[in-house]
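Right after this note come the structures.
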Structure I
Amino acid sequence: MPDTPSPTSDITVTVNGRTHRRSVPARRLLVDLLREDLALTGTHVGCEHGVCGACTILIDGQPARSCITLAVQADGAEITTVEGLTPDDGLTPMQRAFADHHALQCGFCTSGLLLTLAAADPDDHPTDADIRNLLGGNLCRCTGYQHIINAVNQAWNR
């Protein structure tokens, strides 16, 4: 029996301020659209089950796992990837703090952490425990997390 072609859908997404129109197979994952079709490789593929957080992006300002989100689900959405966080004139305060505190080592989890933090509200004055809870869905196998907590505190002027 020959393979039946997957049905496609036309979608429009705005990624990092730029609008893209694509015809995508119904089962195409958003992470694959970002990495393969749009060459935005800062979004990483880790567990492919939505557990590790490496694929975290922002969809309409909210953190989402792009490895378990279908591209068609993002039709009409505003998406931010790690490439969209960095201003033209350098690093964000959080990115600078990550560098200052060695909060990244291999860097695999970093984009997901940065996007999760970008959606957070530092005006809520989170404690270290609150920050750990906020980042509970982002796994890091290198830093032991304390460097990340220190970086967040620096960036949020605490």
Structure II
Amino acid sequence: MARISVELIEALRQTALRLAKGDTYQWGHMGSCNCGHLAQTITQHSKGEIHGAAMWRYGDWREQLRDYCPQSGLPLDQIIDQMLDFGFTRDELTHLERLSHPLVLARLPIEERNLRHNIRDDVVLYLQTWANMLQDEFLSKVKLEPQTLIGKSIEDLYSISVY
């Protein structure tokens, strides 16, 4: 799983919130799809900048992640570098594009596990579920009790990472 941090969990929540509030969503657009929206949150690049970066090489996010090379100098590989440095794995990002990570899906009721990868509401549910799962794992690993969080700022928690 991801290198869990409060910042990473917050990025998932911000992405879900932006989509839930109606931000442009288009699964076939590299900057407005599932990974494209998360890339916007992490890199602060616009959907157009992300889409343009992807056009230097063929394929969707799954293919781009498969062919990723940190030494290529290709614009999308630089964006992927930022996402990996943030704490995500290539496998997780590949699953995000198809809403298919088994651990995330297992957190959903059986009747809600048949997510459609190109439906905004399903993407929001997947991102929220993933964030909740990582938050639960984060809190269990750092053994923070709710009362320990009283008086802590979010900045204090950003310094804690779980590998």
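A short reminder: the numbers here are calculations on the coordinates, not readings from a lab. Bear in mind the structure is a predicted one, so any value in this text is a computation, not a measurement. Cβ atoms are built from the backbone, for glycine too; each structure is taken alone.
If distance in nm of label points 7 Å out along Cα→Cβ at positions 45 and 93 computes to 3.6, which of I, II did it come from? Structure I accounts for this read-out. Which one of I, II has Rg and Dmax of the Cα atoms in Å, for residues 37-84 alone, as calculated from the coordinates, equal to 9.6, 24? For Rg and Dmax of the Cα atoms in Å, for residues 37-84 alone, the value 9.6, 24 is produced by structure II. For the read-out helix-only ellipticity at 222 nm (-39500 (n - 2.57) for each DSSP H run of 4 or more, over all residues; to 500), a value of -6000 was computed from one structure; give its label from I, II. Of the options listed, only I reproduces it.
Of structures I, II, which gives 0.75 when FRET efficiency 1/(1 + (r/R0)^6) of positions 29 and 125 (r between Cβ atoms, R0 = 25 Å, to 0.05) is computed from the coordinates? Derived from the structure labelled II. Which one of I, II has relative contact order in percent (Cα under 8 Å, 6 or more apart), as calculated from the coordinates, equal to 34? Only structure II yields this read-out. State the single structure among I, II that was used to calculate distance in nm of label points 7 Å out along Cα→Cβ at positions 21 and 109, giving 2.9. That value comes from structure II.
In this comparison of I, II, the computed figure 43, 23, 14 for Cα extents along the principal axes in Å, for residues 53-116 alone is attributed to II. The maximum of mean count of other Cβ atoms within 10 Å over residues 13-20 over structures I, II, that is, the highest value, falls on II.
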